[in-house]
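Just so it is clear, none of the values below were taken in a lab; they were calculated from the coordinates. Note that the structure is predicted; figures quoted are calculated from it, not measured.
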Structure I
Amino acid sequence: MSRVLLWFRVAATFILMTIGAFVMLIVAIPTLFLARRFYSEVMARALGAMVLRLWGVRYRGHGAPQPASRQTVYIANHSSTLDLFVLIALGLPRTRFFLSGFLRKVPPIGIVGSLIRIFWTVPQEFPNERRAIFKRAARILRQTGDSVFLSPEGKRVTTGDIGKFNKGSFHLATSLGAPIVPMYFAVPRAIDPGMGYDAKPGVLDVYFLPPIDTSDWTVDEVEQHRDDVRALYVRVHHAVRETGALPASLLLEDAPLMEEALA
């Protein structure tokens, strides 16, 4: 993509997001900022879809999210700038999101994030602040019954591999006793902008993997569960990259053994 076209699309994206954010704000005022699901699942979803269309990117969904009545902790790998817009365009039912507090400084993202009640995070270098954020989120989610999305990698990983998983997602799922639904984003390298913005037109795939029951998880086992789920992601990543399809088995107990075989 030429530099002129790239920066034209970047500017058009910012303008589109700004207009979308202010339209959401206008709608939020007469609704007293109380219609969070409408802002998120209708308005933000449409905005995410428009941004993807601007860049010529489409996604194919495989499987479906859980019903709105079932509190769920959604997680996904994170390798691309595209992930944010795909995630919003999916319109996960009754779901709140964790997002880097750095993005709050971008006006349209800050406005949209505030309206859909994003939990803004801080870097790993501030463990006390992160613990407080997660405790507050757990308290709110327990009261509301909302689902939540967060990335266990905590940042974009552009090496082509599954990155290190943090424990926050698994502590949260254990605290809530809610099932984890792993989502796998398969973004072809040919269209993936990585840490940048130069996305190419094309199609990516979003896989909803089977829910993982956490009802009998304990805090003492969080690290083991984190490692088991990451091993599942490694197996899925390898299978999709090599064959274009999910592995035959998606059982969590098969994952650690398979990760050793792939090492």
Structure II
Amino acid sequence: MLLDRATFILRYLEQVRNDVTATQGDPRGAVALGMSPGLALTLALPLFEEISSRFPGVQLQIVEDYTEALHDRLLQGTVDLAILNGPHLEKPNLVTTALMEEQICLIGLATNPHLPKQSIDVRALSKIPLVLAGVAKAGVREVVETAAARAGVKFEPKIEVQSLEVAKRIISQGKLCTAHFAAPIKADIDSGLLRAVPIKGMFLPRFIARASDRPPSRATIVLAEVVQAVSRELVASARWPHARLTIEL
């Protein structure tokens, strides 16, 4: 705890110094952005490219973790901004801005007979052998588990893993499917290896969040703006499949 507080104080003082130095110019300094590992596969590279191009004095640090841990990191001051997931985002001491919703899809090998052509109802999941990625009762898993409970559906995954990369290796064998958002495997969908079929009414909300007990640095402010701009461009250009913007303008 003492180390976390010391780290926060040192980072905060460094950000203040950078803001004072950059008063007459572009923002500068390190800024830490937290996001889930699955989201980082989609967003980290275009964010880095945009920040490097528009604000070369800003040093972007991507911190991969899940929503509960990122919430704690925001309050501790070890990350400046985070993209949090979840259908019930009621976190104390945060300033949040809605970013987007991603439809959860049933994903599997393109030839998997369990994949329908168009879309699928949550009630059909009980008959499909699944590998589920992520943390139970959080993020994608919370959306899937809540929707199944509301529909009165009981299903037990054949295997549970933490990362989508591991789940992808498993479903690539052709026997199991997974329920997840499709953006991180877009290249595999485009190549025809995998298919993603939307699950009706199942969406994962995403929010941009920062701690409310301290003012954001200039680098944090421009990073939030870049996150919104890059997300908007990726969705508009269909490079972020099955997503719809909820950015509060």
Structure III
Amino acid sequence: MVGTVRSIKENTEALIVASKEIGLEVSADKTKYMVMSQNQNAGRSHSMKTDNSSLEKVEELKYLGTTLTNQNYIHEEIKSRLKSGNPCYHSLQNLFSSSMLSKYLKIYRTIILPVVLYGCETWSLILREEHRLRVFENRVLRRIFGAKRDEVKGEWKKLYNEELNDLYTSPNIVQVIKSRRMRWAGHVAHMGEGRGVYRVLVGKSEGKRPLGRPRPRWEDNIKMDLQEVGFRGMDWIKLAQDRDRWRALVNAVMNPRVP
């Protein structure tokens, strides 16, 4: 990860030289690069090469299981996680027809949910993404809880979202994301400015933000989560220095029903 085209070319050349010294070779077919910029035309006039082979420039790529895009949009990662969660759900849905309710709620929380929420600690969500995640969760929960019989009409009907909320007493998928993000924020706050993770998540980028309504940043989500539990306008980094207090805030974000 570098800031200029020149730097990435220098790093690529250094990687090729270092690889050859230990008998390895950089494969041009497997090596790709991506330019992340607000400018849609950034990097179009440049090309990357290894020896005599050109590297492919892509608009999105997988890195450590996470989908990254050149515009840094999170919805592609959400789509990818849900796409991974769907096969997991479909492979288990026949089990959910059983009456052993507590067992299959546990299967959802321990098998399906971790697949969908991989890397969620760094997500910066808006209401649209939260809605997509809740739709997925409600679909799984409807399968687990089954239909409800209307005693008056004698018909079976699907449960409404409000009914699911009453039946499923554990934190919903959005609350789990918020609590994990808060927990990760506490780790970041204790890393200090010398760590790269701290600089990436908290640092201020150079230049101006584009015109129009700005996209919410990861730090903005942390501030909104704190606002929901009554800590509006407070410095989250200072709050996180008190580990016991921050742990209580993490629990409050996950369990807003608990007074």
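Out of I, II, III, which structure matches 0.99 when Cα Rg over 2.2 N^0.38 Å is calculated?
So the calculation was done on I.
Ranked on relative contact order in percent (Cα under 8 Å, 6 or more apart), which label among I, II, III comes first with the largest value?
Evaluating relative contact order in percent (Cα under 8 Å, 6 or more apart) on every structure, the highest lands on II.
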